Structure P
Amino acid sequence: MIVSCGEMELAYLKAKDKRLGAVIDSLGVLQRPVHDDIFSSVVHHILGQQISTKAQEAIWERLSSRVDTVDAAHLLALGRTELQAVGTSFRKADYILDFASKVASGDFNIASLETMPDAEVIAALSSLKGVGAWTAEMLLIFTLKRPDVLSFGDLGIQRGLRMLYRHREIDRKKFERYKKRYAPYASTASLYLWAVAGGAIEGLTDPAAKARQGGAARQKPNKQQNADTAREPQQP
């Protein structure tokens, strides 16, 4: 399954925003894979925290080879030690088992997420150990396929907005202005902002990078600053 940008959504965004419209014309229709199963999507995101996409997929493949289905019953049967053995930390294993236990006992009604408003889905998922607002927002887009999600906490979205609209920073006020402009198709806009952040539009640079370089010229850089500058945009 994929998230695909429909003609109606693209026409609407092009009419609302000329700069985004030019990106849409340049890149054409974008598609991203989706993961339909909510339970395994949550597990997949927990496994991927603070590691590379390549490492996440390697761990996921090892986990999938250990169980017939990544569901609550199979993971609870697998247990903490076996979960850690696929390459994840004990902390993440504990998060996953806590989630599986709540689903198995009925304390967390995962099926109800399908019909909840976006804000309630974020609140419900954020109540789980190891799950925050960003993960919930990515699940809204790529599992529940909600049409109007733009994540303030996503580094790729922040970077894409800076690059497209030539801002040195995106504060909450600017973010809300763009989110309102994109509504009710902010999820489609997100796909294009991620593409912009990844360098899909030749010649578009990040104004924040220039500001950081200017500051670095005036002071001796340290290792942490270098690490921050080199960090890749966060994408699902």
Structure Q
Amino acid sequence: MIEEAGDGPFIRDGLVWRRARPWSANIHLLLAHLHANGFDAAPRPAGCDREWERVTFLDGRTADLDLDQDARSDRALTSAARLLRRYHDCTVDFAAAHAGAVWQLPAQIPFEIICHGDFAPYNVLFAGQEVSGIIDFETAHPGPRQWDLAYAVYRWAPLSLIAPGELSATDIQIGRARRFLDAYGLANGLRAGVIDMAIERLEALVAFMEREAAGGSEKYRAHIKAGHDELYRADIAYIRRRRAAIIAAIC
């Protein structure tokens, strides 16, 4: 990563810096909890004050499904699911105790785990085809496993009209969704809920973007101007049309 100016993230003295937000201190408590319980696939907290937060830099390669064949591999898919399961399991004791804390995204009942909130290929690190680390915990918040899995499956399958190469075929997407949930170890009886929550999660994302844009966020105004909200709405409709086939296959 190259050092950048502005609000961050940027690297200085071997640490990743970014502007502190109201939820930053709680993210640091979460990261400290992970490492105290043996989960080393996340950055370590390295200081948080009123202006800046700092975390350690994790070695690894970032990638995107659109551009990286290794990121689209079955090994990447299943190793990502297993790492997400390890992360979730490590947050069980932390979730309920911190449900009332400040988080960027609203907590979701039941408070089973701390959702990463954006567990997508662009927020993990790769060692070859193996997913070796998780980064960017800004959207972490308490919630049920299915809520976090819903967005993860949406991104990793991906359950989208706009998917690269061979992943554009619906049957390929459904097969990848099933293998992700298999590798995670989610019981069959809970899998239909993941698909329904994927729709709900995307609807919540669109609403969040619109609220932030209306509140003056230049970032989300730019996203809406670029049509990101319409892409999510199209994917919501796509998942709804194929809901029965997806559920039948993944269960």
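Throughout, read-outs are computed from the coordinates displayed, never taken from laboratory work. Being a predicted model, the structure only gives us computed values, none of them experimental. Cβ atoms are built from the backbone, for glycine too; each structure is taken alone.
When distance in nm of label points 7 Å out along Cα→Cβ at positions 15 and 183 is compared over structures P, Q, which one is greatest? Display every interim value, and only then the final one.
Numbers: P: 1.8; Q: 3.4.
With respect to distance in nm of label points 7 Å out along Cα→Cβ at positions 15 and 183, the highest-scoring structure among P, Q is Q.
Match the computed value 17.7, 52 of Rg and Dmax of the Cα atoms in Å to one of the structures P, Q, and report its label. Working shown, then result.
Working: P: 19.5, 58; Q: 17.7, 52.
Structure Q accounts for this read-out.
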Task: Test item: semi-axes √(5λ) of the Cα gyration tensor in Å, for residues 71-190 alone calculated as 25, 15, 13, pick one of P, Q - done: Q
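As an exercise: relative contact order in percent (Cα under 8 Å, 6 or more apart), calculated from one structure in P, Q, equals 16. Which structure is it?
Label of the originating structure: Q.
Kindly point out which one of P, Q the value 2.4 was derived from, the read-out being distance in nm of label points 7 Å out along Cα→Cβ at positions 103 and 199.
Working: P: 3.7; Q: 2.4.
Value 2.4 for distance in nm of label points 7 Å out along Cα→Cβ at positions 103 and 199 corresponds to Q out of P, Q.
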Task: Top of P, Q by mean count of other Cβ atoms within 10 Å over residues 95-102, largest first - done: P
TODO: Could you figure out which one of P, Q the value 23.6 for mean count of other Cβ atoms within 10 Å over residues 111-118 was computed from?
DONE: Q
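A value of -19000 was computed for helix-only ellipticity at 222 nm (-39500 (n - 2.57) for each DSSP H run of 4 or more, over all residues; to 500); which of P, Q is the source structure?
Working: P: -19000; Q: -14500.
Considering all the candidates, the number was obtained from P.
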